[in-house]
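Next up: some structures, all given as structure tokens.
Coordinate-derived values only; no laboratory data. Since we're looking at a predicted model, the values are computed, not measured. Cβ atoms are built from the backbone, for glycine too; each structure is taken alone.
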Structure P
Amino acid sequence: MDRTIVHMDLDTFFVSCERLINSELNGLPLIIGGASDRGVVASCSYEARVFGVRSAMPMKYALRLCPQAKVVKGDMDLYSKQSKLVTEVIEEQAPIMEKASVDEFYLDISGMDKFFGSSKWTNELIERVKKETGLPMSFGLSVNKTISKMATTEGKPLGKIEVNKNFVRPFLNPLSIKKIPMLGTTTFQLLSRIGIRKIETLSEMPVEMLLKLLGKNGKELWKKANGIDETPVEPYTERKSISTEHTFEQDSIDIIRMKGILVGMVEKLAFQLRNEQWLTSVVSVKIRYANFDTESKQGKISFTSCDHILIEKINSLFDILYHRRMRLRLIGVRFSGLVHGSYQINLFEDTTEQIQLYEAIDKIKKRFGENAIKRSVGLEYNRGKKK
């Protein structure tokens with residue numbers, strides 16, 4: 001049986017959420033992001049995009065392009081709430097749903113045509129989301145995740161594109177290779193230099209040549225250019241979490257040392273979040289006293305994967321939690337409430353310099369190992385015994 005995969009994407013999600021609570025923003029060129037000149041654009045309306053404004057652009061430059069734009073700092077608590085509402089509507093109707101980020105979803109509705117009609121069913125679901133949440137969505141419907149996502153992108157805003165099995169090649173061929181999901185700027189420039197700019201050209205290249213040029217990523221790109229993607233839709237669950245613990249060789253009451261170890265833990269887990277494209281919204285600290293009494297404290301935050309934000313939250317939770325001043329035998333950190341997302345840094349708070357710093361740190365860690373660069377205060381975590 002042929003697969004039928006739907007990709008659903010909330011149109012300019014942050015902008016739509018702001019307009020939902022303030023109708024005076026409708027029709028205005030709107031920019032969401034850090035309000036200072038050193039801030040970054042997290043999202044922008046289509047009215048602003050006409051002037052060349054784009055996500056991740058320095059705010060100072062964006063306002064030069066569109067000086068009349070209205071700037072809103074952004075409210076991840078609001079966006080998280082609206083994302084959850086949309087998730088509940090879709091989850092109630094879809095047989096298999098994967099939440100790919102705070103504003104996009106994959107559905108596997110294979111076999112639906114036998115009973116209802118895939119396109120009709122998806123259209124009705126989109127209308128239900130709009131009615132119950134007030135948020136507009138686009139969707140792409142095709143034989144796998146790659147093509148359905150590309151169809152959504154081509155159709156936005158309010159797009160409803162179906163690419164059936166027989167139309168895959170005509171749909172893909174004229175598109176720029178930039179349209180292939182996860183194809184980065186460096187790869188695009190490398191392929192462009194040897195004359196590969198259209199997907200049709202890429203699809204006709206010998207796989208062996210692409211393997212030599214790009215490594216294993218070359219084969220994956222070739223498959224996508226030929227409309228091949230066997231990646232399954234992974235059923236969504238909110239229970240995913242990552243955690244780590246440290247057991248002291250000798251029970252300790254050294255708070256400075258403990259906080260240093262907590263910093264090391266957060267650095268390790270935050271890098272894992274960014275590397276796997278996760279964001280966390282719930283963080284918790286666990287302590288175990290010398291008498292084996294165990295306590296924990298958790299707190300909610302706006303979706304993030306930034307070390308400095310998470311370290312501050314973990315430290316404040318630890319200060320609240322550790323009040324008995326007894327010796328500890330174990331401390332631990334856990335991130336939960338995870339969702340896939342490309343907002344790897346807090347664009348409402350960070351500057352371009354902060355973003356570039358994280359990108360440079362992660363590049364070093366990926367090349368030389370996660371311990372290649374760390375805060376000095378967190379080095380104690382790597383010296384001790386880890387559980």
Structure Q
Amino acid sequence: MKAKIISVGDELLIGKTVNTNLTLISKELRSIGIEVNSASSVKDQEEAIFKTLKNSDESLVIFTGGLGPTRDDITKETVCKYYNLDLELNHETLTRIKNFFAKQNREMKDTNKKQAYFPKNAIVLSNNYGTAPGAIIQVDGKTVVMLPGPPSELIPMFRFVKDYLIERSDTTIYQSGYLVAGIGESEMESKMDCVYEKHPEVQIAPYADIASIQYIFTSSNSKALERALDHFRKLFSEYIVGPYDKTLETRVVETLMAQNKTISFAESCTGGLLAAYLVNVPNVSKVFNESYVLYSNGSKIKQLGINQMIIDKFGAVSKQCVYELAYQLAQRTDTDIVLSVSGIAGPSGGTAVKPVGTVYFGLHHEGKTKTYSKIFAGDRNLIRKKATIYGLYLVLKALLHEDHHS
């Protein structure tokens with residue numbers, strides 16, 4: 001099956017909104033053996049949507065956006081007009097929309113009523129996070145899917161769409177993969193040729209994020225998939241931090257919970273990002289104690305008793321300083337594992353010895369304190385995010401006793 005993704009919205013074309021929906025849907029479709037043949041972004045105009053549909057030969061067409069209550073939200077009305085489908089009021093959907101407003105003690109406007117109109121045979125996709133339901137329509141030998149634009153509404157709705165497509169596929173697709181960290185994308189890819197060549201029946205797709213990479217393996221041959229996964233695991237066990245569908249922070253929290261351990265941070269250049277990443281994970285309160293954001297030299301001395309001589313002699317961005325930050329925080333708390341971080345995020349402050357991007361890490365675990373260092377490329381925010389991910393990577397590897405770095 002070939003698919004086309006049509007993103008509707010002027011905000012996409014003027015650069016106001018980044019089209020993350022396209023990336024998500026493409027990846028998810030690929031995971032179930034559906035190739036995205038083309039994608040386009042169009043204005044909230046009937047003529048533009050008509051023209052795109054006229055040039056769509058794919059058997060699966062997915063629309064995102066344009067399902068809201070305003071006058072320029074015309075995706076559903078335009079698609080139905082193109083296919084000569086009559087819209088009728090779906091009373092169950094109207095009740096859901098009314099209940100959505102009632103729960104928030106808000107009055108539903110008349111404009112929202114149009115969101116409850118659908119073709120008679122459409123599969124209506126409920127929206128638990130907004131007022132715009134989606135729909136699946138079978139028409140002219142095509143499957144046409146309409147989804148809301150906001151990712152918070154689209155993502156949970158697309159899970160149903162994915163299951164719907166899998167149930168109607170005549171091929172069983174197997175999928176698995178890994179999340180890797182602690183290594184750059186180019187370095188990983190330079191070592192991947194033998195994996196790609198040895199497993200032609202398996203589609204291997206890398207999806208790079210900030211300082212981590214998802215490797216997703218897909219195949220209709222389950223045994224071939226297992227061979228490829230085993231090969232990958234043997235080559236890159238040092239960098240594997242978990243399954244591809246879990247974040248690094250989730251893996252850290254899960255591992256802490258499994259080991260009945262707690263964690264604390266002493267952050268300088270990351271400015272609280274380590275804590276922010278970790279608290280994205282549900283139930284983190286069971287394992288996360290505190291994070292000290294100690295940005296100035298004075299705060300490091302005052303809050304954790306760092307010796308002024310260490311900062312004077314070696315600087316706040318040094319292995320000596322992060323060692324003391326991790327060690328002293330561990331002594332002041334009952335935390336099982338402590339991570340400290342200090343670096344030069346830029347754009348100024350770098351030297352020939354310590355260029356912008358230099359970051360030091362201190363890790364105290366099981367009575368020992370170790371230090372690590374990396375030089376990250378990128379602007380200020382990217383360096384801080386890379387340092388955060390690498391720090392979590394060090395924590396996980398220490399917990400798993402797979403510390404290969406120094």
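Quick notes
- When mean count of other Cβ atoms within 10 Å over residues 41-48 is calculated for each of the structures P, Q, the largest result comes from P.
- Given 0.70 for FRET efficiency 1/(1 + (r/R0)^6) of positions 73 and 249 (r between Cβ atoms, R0 = 41 Å, to 0.05), calculated: source structure among P, Q: Q
- Structure from which 1.14 was derived, Rg/Rh (Cα atoms, Kirkwood Rh), for residues 209-312 alone, options P, Q: Q
- Relative contact order in percent (Cα under 8 Å, 6 or more apart) - structure with the largest value, from P, Q: P
- Computed 11, 34, 31, 18, 5, 0 for P(r) over Cα pairs in 10 Å bins from 0, in percent, for residues 17-152 alone - originating structure among P, Q: P
- Read-out Rg and Dmax of the Cα atoms in Å, computed value 23.2, 69, structure in P, Q: P
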